[in-house]
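What follows is a group of structures, each given as C-alpha cells.
All of the numbers you see were taken from the coordinates with simple rules; none came from a lab. In this text the structure is predicted, and so the values were computed from the model without any measurement. Cβ atoms are built from the backbone, for glycine too; each structure is taken alone.
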Structure P
Amino acid sequence: MSLSKFNSLWQLNARATSKNDPCAKGLRPGYYAWVQSRSPHGADFHLIALHSKSGPTVFAVEDRHRALNQIDKAVAPLLPHDQDVMILGDFNSMGAGDRRSLRYELKSIHRMVRKESPGFKDLSLTPQCTHYFRGRGGQLDHILAASGMTEIMETTARVTGYCSVAQCRPIQGAYPLAYRQLSDHCPVIVEIDDNDSD
C-alpha cells in the first residue's frame, strides 16, 4: 500500500472554524491520506486518522460529539472521487466520569456515524478493549468504515497485544513491558481485501 495526498481536515476539530487554524484551542484536526494498493486493480480508499479531545467531563464529551457531527462536511469533497472511507484512531470515548455516561457515549458513536454521509459502521472489536488505565481495560479506539466499503473483509476488528493477552481483565501487579515502554493503547487490526470492487 502507498499513502499520498496528505491533508489536515480542520472540520474534525470541534473548535476549528476554518482551514487557517486546524489546531484551534489546542485540539487536533483529522489527518487525511489517500491509500492505494501497489497491485493492479488493488484496493484504494480514503483514510482519516482521528484523535479526539480527551477528558471525562461533559464538556469533553460535547466536543467529541461535535467533531463526529462534522464527518459529513469533512468527507464531502472526497466522495466524488471514491465512496470508500475509513476513519480510525483514538476517539477518547470515555464518557463523563461514570459508567452510565460511558455507555451513552459508546452507543451515541454508533448512532451518530450511521447518519453521517455516506453512512459508517463502527466495527466491533475482539476483545472489547483497546487500552488500559489504572489496571482496567477500556475502549477508546474505533474503526469506522463507510457502509458500502466492500473491501472490509470482516465486521470485527482484532485487538492484539496485552489487551488480547489479558482479555480485558484487570491487570494485577506489574504492567506489561509494552504498556510501560510503548503505549497504553493496543494495536487494532482490520483486514482489507486487496481488490478494488468499485
Structure Q
Amino acid sequence: MSADFGNLAAEIRKINESEADWLHLDIMDGVFVPNISFGFPVLKYVAQLSEKPLDVHLMIVHPEKFIREFKEVGTMMMNVHYETCVHLHRVVQQIREAGMKVGVTLNPSTPVCALNDIVCEVDMVLLMGVNPGFSGQKFIPNTVKKVYELRELLDKTGSKALIQVDGGVNLETGAQLVKAGADVLVAGNAIFKAPDMKEMIHLLKNLK
C-alpha cells in the first residue's frame, strides 16, 4: 500500500534487490476495513515480478472463499483476521490443506488471549500496530505490550508461531518490538518513503 503504484514494477525490483525476506501485500475489500486496495489482476502481476515469497494479509470478509485463488498465484503465507472468521479453526485447516502457511491477525482492540485455543495451529500471528485500512498511521504504543504477552503465550503453549507486527513500524518502534520478542517486521512508509530503500531495509533487519 505504501509503494508507488504508478511505478510498481520498479518498486518490486528494488525489493528484489534488497535484504527483505518477504513481500507483504495488503488486500482490502472496503467492507472489513474502510479502504479498497487491489485484487487478483494486480496480485498476479506482482507475483510474476516478485522474487520474494508472498506474505498476503487479507483485510476482507469471508477470506475462506478465495483460498484456492491465493494458492494459485503462489502465496506463501495466507494471513486472515481473527475478527472476520467465525469458524477460525476450520479456515486455518483449509489454508494448510491448500499447501500454504497460515497466519492469523489481531486488530489493536483484540486481546492476545483470544488465540489461546488456536495459537499452536498457526505459523504466524500478526499484531496490528495501527487500525487496519490506511498506511502512514501513528503507531499504537500498547502494541509493544501485546508482543510481550504473545511471546509469553507462545512460550507457555510451546507454539512455534512467528510474531509479526504491521503498522507504524520504523527504526524507533521496530527496536522496541524486536526487544519485546517480535520476529517479523512489516514496514511500509518507513521503507518506500526512505531516501535509500535498500539501506532502510538493512537497518531494520539488523535491529536488536
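Which structure, out of P, Q, was Cα extents along the principal axes in Å, for residues 82-169 alone calculated from, if the result is 37, 28, 20? It traces back to Q. Here mean projected area of the Cα convex hull in nm² was derived from just one of the structures P, Q, and that gives 10.5; the source is Q. For which of P, Q does distance in nm of label points 7 Å out along Cα→Cβ at positions 26 and 42, calculated from the coordinates, equal 4.1? Among P, Q, the structure yielding 4.1 for distance in nm of label points 7 Å out along Cα→Cβ at positions 26 and 42 is P. Largest in distance in nm of label points 7 Å out along Cα→Cβ at positions 34 and 58 among the labelled structures P, Q is structure P.
From P, Q, which structure was helix-only ellipticity at 222 nm (-39500 (n - 2.57) for each DSSP H run of 4 or more, over all residues; to 500) = -6000 calculated on? Label of the source structure: P.
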